[in-house]
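Just so it is clear, none of the values below were taken in a lab; they were calculated from the coordinates. Bear in mind the structure is a predicted one, so any value in this text is a computation, not a measurement. Cβ atoms are built from the backbone, for glycine too; each structure is taken alone.
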Structure I
Amino acid sequence: MKIGYVRVSTQEQNTIRQELLMESLGADEVYIDRMSGKSTDRPELKKLMEYVRRGDTVIVESISRFARNTRDLLELVERLSAKGVEFVSKKEAIDTTTPSGKFMLTIFGAVAELEREYILQRQQEGIAIAKAQGVYKGRKPIERPEFPQVVKLWREGRITAVEAMRRLDMKPRTFYRRVKAQP
């Protein structure tokens, strides 16, 4: 069975090009994630990894759609291999059933990781320049009008910090930073 995997980095990006490729390659199933590839903690990728069986082939448009760093890529492909599943990346023409395909997978994985590092470096450089010019102020804080009332309940001991964070939809670090800043 041919299993396709499609990933775009954001909800707004379009998956049609990758989906059409999967259709043209005869994919029987297609799993689609709309989130960053920096982590392998992606819901559809997890489902795919559980679903595949011996003799299946996982097809991706490019390795950068499957994994963003060499370690994750090699680990995912190793998990597939352990299940008797082949891996094919169309853009890089990689087929893990051959020794040269495994070698090329390692090389291209390293290149994809390097490319990602360059993107992050350029992004940080751009932000630094914008900050120096007074253009970049960072992300605007999300206003929570109910913040003072919830913090009051927490300080009075009527609710726990966990409950306060849940009500405000805040992570602990943000919650405590905002509490500390509040008079």
Structure II
Amino acid sequence: MYIPIILGTAREGRESEKVARFMLAKAAEFGLESEIIDVRDYRLLATDDTKTSEAAKRLMGVVLRADGIVIVSPEYNHGYPGELKMMLDMLYEEYFGKPVGICGVSSGVFGGARMIEHLVATCARFHMLPTGEVLYFPRVQDLFDENGAVKKEAYHRRAKKFFAVLAEYAEALQSGRDAQS
């Protein structure tokens, strides 16, 4: 089962990258094929024709192959980064019936909760199916050691449950996606 992880910020010094790498390792432990899809590799000018760009074609290949998607995104001013929205907007119907798990990241105590509310609505508009099993990474600057390892053991259990639910959705929704193709 292929579940790519979208890293939803291009900021320099992004703490979200630690979360994406943690989730990539957890996906592998769960037996999933995965990779990090970095918004830095899909940035376009706002006026570009996103539907026909080379970036859109690359993203289309990833999304069409995916059995589900994980999005790791920080919360910026109660929302998600603009470059994530622009990347998601490159496609539309390709997302149909794809389950999505969301990981919220913040330097504050809420772990991206407000951003997740906005992103869930956007994913639903794309006809993706948010699993409801989200992971919050509050005070991300304190969650990982200097080697990038998570300091709190509870995140290992939470990630296992997160991927179990996402994989269950992906399996259940596969026949519906097959009927659409």
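Taking relative contact order in percent (Cα under 8 Å, 6 or more apart) as the criterion, the top structure among I, II is II, with the largest value.
Please state which of the structures I, II yields 34 when percent of Cα pairs over 18 Å apart, for residues 1-56 alone is computed from it.
It must be structure I, since only it matches.
Could you tell me which structure in I, II was used to calculate distance in nm of label points 7 Å out along Cα→Cβ at positions 105 and 169 as 4.0? Going label by label, the one that fits is I.
Set I, II, criterion distance in nm of label points 7 Å out along Cα→Cβ at positions 81 and 129: the highest-scoring structure is I.
Calculating Kirkwood radius over Cα pairs in Å for structures I, II picks out I as the one with the greatest value.
A value of -13500 was computed for helix-only ellipticity at 222 nm (-39500 (n - 2.57) for each DSSP H run of 4 or more, over all residues; to 500); which of I, II is the source structure? Considering all the candidates, the number was obtained from II.
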